[in-house]
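I've put the structures underneath this note.
Any read-out appearing in this document is the output of simple, stated calculations on the displayed coordinates, not a laboratory observation. The structure displayed is predicted, hence computed values, not measured ones. Cβ atoms are built from the backbone, for glycine too; each structure is taken alone.
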Structure I
Amino acid sequence: MAFQPETLDFEKSPYTGLVRESWIEAGKYLLEGIFKNIARFEDPVVLPRKETEITYPHKNASPDALETEKKAEMFEGLARSFFIAAPLIHDDPELTVCGYSMREYYKSQVLRTCTPGDPVSAGTYGQLQAMNGNQPFRAYQQTVETCALVICLWICRDEIWASYTKEEKDLIAAFLSGFAHASTVPQNWRLFNMLDMAFLHMEGYPIEEDVMLDHAQAVLNFYVGDGWYRDGHSFDYYSCWAFNVYAPIWNQWYGYENAPDIAARFEEHSNKLMETYADFFDRDGFTNMWGRSNIYRNASTSAFDGNLFLRNPAVDPGLARRISSGALMQFLSRDDVLYKGAFTLGFYGQFSPLVQGYSCAESPFWMGKAFLCLHLPADHPFWTAKENNGTWEKLKAGEVKETALNGPALCFTNHEANGETILRTGKVVKAPDDLHGMWNYGKLSFNTKYPWESSPIPQKGEPLRVGEAEAQQYVLKDVTTDTLLNPNVIFWVGERDGVLYRREYFNFHLNTEEHWIQAMNLADFPVSCGVMRVDRHKLHRRPVTFTLGSYGFPDNGTQILKHTLESAQQGADASPASYLSNGVRRTAQAIVLKGTDSQGKERQMAMTVYDGWESLDVLTSEGTNPDSERSLILYASSTFRKQYGGYEPYVMISQVITKESTEDFTEEELFPIRSVTYEDAKGTGAYGTVTVELKDGTVKKVNYDGIEGHMTL
């Protein structure tokens with residue numbers, strides 16, 4: 001059953017009604033779901049797992065590896081559920097859930113986890129090394145969870161940590177020190193070691209301060225600007241729920257007093273993020289399904305609370321609470337997010353295409369970081385300020401606000417007409433066969449109301465093979481060899497005169513010329529209800545068919561409306577679909593989908609195609625959409641290079657627009673283009689400027705010159 005808050009205050013929280021007591025109720029709701037699966041007080045937090053093929057413990061692992069994974073799972077369940085329990089224990093030390101005293105349960109389980117030989121022991125670093133062949137520089141999942149553990153012990157310090165004897169504290173400290181000073185992963189994991197050492201330092205235990213500073217300088221050097229950090233080679237929410245939460249906590253525990261110059265830079269970076277991060281969410285506070293580890297869901301809002309750990313936070317508390325509460329209810333208001341009381345391994349319901357092998361059934365409770373805001377007392381501005389909706393209160397009817405950040409290669413647009421936020425990304429590098437990576441990072445756009453769809457699986461009798469059409473992506477097929485070429489690299493170029501430029505490669509290999517020359521120059525700009533694409537292909541001279549898909553549309557009974565090329569009652573000049581292309585009158589095609597998502601909310605989507613496209617159709621798929629078992633994808637298709645060396649159209653123009661209702665799109669929304677003018681002599685878009693004039697008077701000049709010299713990764 002979905003969470004239904006009992007305490008609502010729409011005077012203080014006009015958008016969500018949620019206040020601090022509502023969040024406490026939500027925390028108890030989640031803890032009850034967890035602890036109804038704990039048969040005895042002595043049992044660890046190990047939860048039911050609906051998915052068993054991808055996540056760990058992996059059934060085909062070697063005995064030693066399997067034992068290591070089981071220990072990691074128990075620790076993960078303890079530490080991540082503790083994110084929710086710790087602030088509630090501090091708020092109410094006598095809290096009881098499912099008959100268990102939360103204070104006594106976590107006090108006992110933390111000590112046992114750190115005790116060698118105990119049945120629920122996570123294993124010391126030395127023990128894990130011995131079990132796994134003493135591999136040098138080996139890192140373990142336990143390092144991640146030690147960081148969660150020290151944060152939670154600090155939040156409920158008086159209730160749990162202070163109640164241990166000196167001998168018990170020493171045992172826990174020795175366990176933590178082993179992971180704090182051992183090998184780690186050279187990305188956000190360095191912060192786990194830093195917080196472990198900072199906690200030990202606060203409690204009077206010795207640490208290697210040079211190691212601490214080495215980690216800190218490395219973290220600083222992951223920074224790319226605008227508040228964002230590069231995580232490994234990618235950009236995703238780890239910049240927000242790791243770098244911009246753990247670094248501010250480190251400042252408070254260690255940095256301000258012991259490394260003030262580094263602390264000042266962490267504070268500056270967090271405050272810089274706050275300048276634009278609120279616009280990453282939509283009008284309802286929804287978070288986008290983007291990047292890896294989306295099973296963590298609304299943990300993305302924890303960066304707001306992270307900012308409040310700083311001495312001089314810049315976050316707007318009323319806006320931060322509005323978004324945090326909206327994102328919380330994005331998930332807890334649904335009936336499908338929990339499985340036997342625990343979060344599914346998906347974004348909403350169970351969705352295996354999303355899941356990574358480093359996760360277990362307890363991993364989604366990383367979202368518990370969103371509950372760290374409960375460490376703030378009831379009289380803190382985060383809880384007392386009136387909710388406001390930032391940008392969404394300032395946008396005029398039909399207006400779009402665009403934010404382009406060159407450092408992390410992120411461009412996000414807030415659309416007043418439908419309340420959605422659309423994200424377009426760059427600096428994406430994946431292996432040619434890594435479809436999963438491209439789903440997470442390389443969709444042409446990500447929409448807060450239309451989570452990404454995996455490769456479609458056509459129903460029997462449909463002509464397309466698996467992978468020949470992809471939601472929000474181009475897919476090429478070499479007609480000569482009948483092989484598919486999937487995109488795997490996106491270079492960022494940046495925004496110029498209201499148009500975002502990127503370069504996408506298909507089956508990109510550095511060591512093979514054959515596989516890096518098929519490319520697409522991406523040029524797109526926002527319209528009131530979506531995004532208009534004016535892309536120019538860079539295809540090798542051989543016959544190629546390619547498709548472009550819309551977002552995945554949840555199919556729970558969908559009305560499909562096709563707008564044909566010409567009107568029988570009107571001349572082409574009078575048709576709403578009519579437009580001029582280099583002075584020649586042409587007509588566009590559009591298909592509209594009307595229906596509801598799995599929760600019964602009305603949805604509407606349309607795709608319109610102009611120059612460069614030959615056909616527009618609908619593909620039905622099952623099991624590939626995170627919101628609905630059945631789904632539809634609108635897709636355009638064309639074939640180029642019918643003859644070797646042919647000089648054919650180079651530019652493909654299309655748009656995808658959406659509404660959160662079934663109110664008809666206006667003719668101008670559905671067919672917004674008045675004219676397209678090409679500068680090149682043959683009018684194909686082979687070079688020069690493409691001028692797109694919209695019926696509302698907007699003129700966009702798209703020019704791909706200079707892309708080659710400004711691509712960045």
Structure II
Amino acid sequence: MSKAPAFRFERDEQGIGWLTLDRPDSSANTLSGPILLELQRHIGALGDARGEAPLRGLVIRSGKASGFIAGADIREFTAFASEAEALAHIELGQRVFNQLEALPFPTVALIHGFALGGGLELALACRYRVALADAKLALGLPEVQLGIHPGFGGTVRSVRLLGVRAAMNLMLTGRPVRADRALQVGLVDRLVASRPELEQVGRQLIDGSPPPRRPPLSERALSWPLVRPLLRPALLRRVGAQARRDHYPAPYAIVDLWSRYGARGAAAYAAEARSIAGLFQHDSTRNLIRVFLLQDRLKALAGKSAPPPASGSHPAIERVHVVGAGVMGGDIAAWCALRGLNVTLQDRDLPLIEPALARARSLYEKRLPTAAERDAALQRLRADVEGAGLGTADLLIEAIFEDLAAKRALFAAAEPRLHAGAVLATNTSSLTLESLAPGLADSGRLVGLHFFNPVAQMPLVEVVHFPGTRPETLAAAMSFTRRIDKLPLPCRSSPGFLVNRVLFPYLHEALRAAGEGIGTAAIDRAAVDFGMPMGPLQLCDVVGLDVLLHVGDIVTRELEQEPPAFIATVRRMVGERRLGRKSGQGFYLWRDGKAAGPAAIDITPAQSAAGAPTDLADRLVLALVNECVACLRERLVEDADLVDAGVIFGTGFAPFRGGPLNYARARGVDTCVQRLQVLAQRYGARFDPDPGWTQLRAPR
């Protein structure tokens with residue numbers, strides 16, 4: 001039985017064609033090989049009127065409520081057996097979009113929700129673009145985040161339409177732009193306020209057929225052959241400040257393509273196709289695509305966690321009550337209100353809540369495009385000193401300081417005020433649910449929701465459960481996490497859960513190196529050279545040395561691990577209020593939230609180490625990887641892929657390496673074990689290979 005077609009074509013009485021993409025096997029439109037072939041057949045037929053009067057114009061739109069086109073079908077990328085196969089797929093997409101661009105009548109893309117990657121490239125091949133201006137609109141070329149670049153003509157058409165600077169910003173960052181910015185840079189020709197207006201303005205553009213947009217001469221001049229060599233070094237410096245070519249070759253390839261061809265002519269398209277086909281063979285690309293698929297898996301887990309009907313279910317969570325208006329609690333509350341939930345925020349008195357409300361206003365100004373949307377979000381977030389919201393809350397999130405007795409006391413006071421179906425959640429970063437559950441009348445409603453700081457930027461939430469957690473409670477917590485656009489990682493209750501459990505051996509090894517007299521910058525450089533987004537000592541400052549000390553004490557004590565002797569120095573720094581970024585000084589001096597250089601640290605006994613030893617990167621990374629192996633053996637999460645997902649999205653572990661366990665397999669399990677044995681002989685039993693390495697050798 002043949003598949004239902006993805007495209008539907010209609011011709012109206014005014015001679016305008018309407019081509020609607022509504023992929024039957026997906027909630028969102030993506031461009032697979034078969035979809036491109038189907039589009040090619042439609043475009044071929046449109047170019048040949050077949051006895052009918054020629055079309056006056058063509059409108060391309062989406063039949064999906066979610067948006068226009070989310071991009072290419074990423075899973076196809078993992079199936080390319082060779083560079084030649086990848087090249088054939090890319091050349092197909094280029095041919096189809098070139099044929100669309102060459103149609104002898106005006107073409108209009110009507111965009112709502114999103115147009116990303118190949119979806120935006122299709123829109124760029126149209127003469128005009130009209131978009132629905134709301135908070136959901138996102139237009140972008142995010143391919144660089146997958147280790148590739150636009151391949152269906154996007155590296156050429158984006159520069160031709162927007163100019164070099166705007167196009168490079170779009171491609172090199174991979175970040176989507178919102179409505180106002182899209183209109184400002186010329187990515188769309190018109191913005192409209194409602195879905196009916198999309199069609200109306202599409203007709204108007206076909207009727208009026210205004211000249212297509214071109215960037216100003218000053219922008220076009222930047223692509224002239226004599227000018228490109230002058231701009232290229234600045235672009236390369238910008239890229240180099242963010243990523244190394246051997247780690248992330250794609251942004252360098254984008255600059256190389258433009259600087260050689262100037263986004264002009266058939267040679268530019270051919271070079272784009274060859275370049276992206278080559279990138280598909282790069283380990284970095286394979287690993288970044290793996291990270292994308294891991295992200296998809298976390299999103300899908302929310303649906304899979306639903307319990308069988310016999311066990312019941314919680315109603316959808318609409319009202320959230322957060323206790324604790326500090327940085328974490330306040331920002332969790334602000335984020336929930338941003339995502340459409342009604343939130344009450346409680347603390348001892350109003351002055352403790354007001355800074356959280358101020359941060360919320362700042363967040364909404366950055367994230368929401370209109371004053372009406374910002375005001376609506378603020379209306380959904382209310383200060384609640386008396387805790388009046390407890391009685392109607394579907395979810396209580398406890399986010400007070402990390403103290404077992406204080407949390408138990410809060411639960412004892414709050415639980416009787418909750419309605420029977422409410423979920424009781426803790427944002428603890430280290431305490432087990434087993435230690436928090438005693439005293440609860442209904443421990444089955446208890447779950448952990450471990451957010452990461454900063455809440456607005458970190459995508460992961462560890463959804464922690466213990467044997468007493470009811471399946472429907474876990475399902476409600478998973479669903480809530482997706483509702484607020486975070487990635488849920490179901491994790492078994494254990495000291496530090498997954499992310500902090502594996503992070504502390506890494507951070508503690510950095511502290512040991514500091515205690516040996518190795519300089520702060522040298523320690524952090526070893527990690528950054530490996531691919532970490534920042535070094536471990538800078539991360540300590542960002543987390544806060546007081547938080548590091550308190551949580552680390554709990555985790556190491558519960559796991560019966562030996563903390564580094566340098567912890568004594570950290571305690572002294574905390575006593576002197578040298579807490580890291582939030583106090584302006586820790587391992588680094590901080591100015592306006594940025595590290596301005598290493599701070600002076602007294603080390604007793606003082607030791608001399610001019611530079612970093614050659615094994616420092618292995619000491620840091622393999623300490624983390626070895627603990628990941630232990631977590632897999634203990635089944636804190638379901639499998640190795642979820643270990644990798646948690647550590648990537650919870651710590652920023654070098655994405656181009658595909659996760660710590662993926663890195664270990666790529667390096668070789670036996671090689672890693674042998675290296676750990678050498679480190680154990682040199683530095684101590686903390687590097688003894690975990691017994692779980694045997695499990696990692698098994699076929700996947």
If you rank structures I, II by Kirkwood radius over Cα pairs in Å, the highest one is II
Value -15000, calculated as helix-only ellipticity at 222 nm (-39500 (n - 2.57) for each DSSP H run of 4 or more, over all residues; to 500), assigned to which of I, II
II
With FRET efficiency 1/(1 + (r/R0)^6) of positions 183 and 263 (r between Cβ atoms, R0 = 25 Å, to 0.05) coming out at 0.70, pick the structure among I, II it was computed from.
II
Answer label among I, II for the case where Cα extents along the principal axes in Å, for residues 167-318 alone, calculated from the coordinates, equals 72, 49, 27
II
Taking FRET efficiency 1/(1 + (r/R0)^6) of positions 79 and 383 (r between Cβ atoms, R0 = 41 Å, to 0.05) from the coordinates of each of I, II, which one would give 0.95?
I
For distance in nm of label points 7 Å out along Cα→Cβ at positions 127 and 495, structure among I, II ranking highest is II
Ranked by distance in nm of label points 7 Å out along Cα→Cβ at positions 199 and 287, which of I, II sits at the highest value?
II
Given 1.08 as the derived value for Cα Rg over 2.2 N^0.38 Å, for residues 159-486 alone, which of the supplied structures I, II does it correspond to?
I
FRET efficiency 1/(1 + (r/R0)^6) of positions 399 and 439 (r between Cβ atoms, R0 = 35 Å, to 0.05) - highest-scoring structure of I, II
II
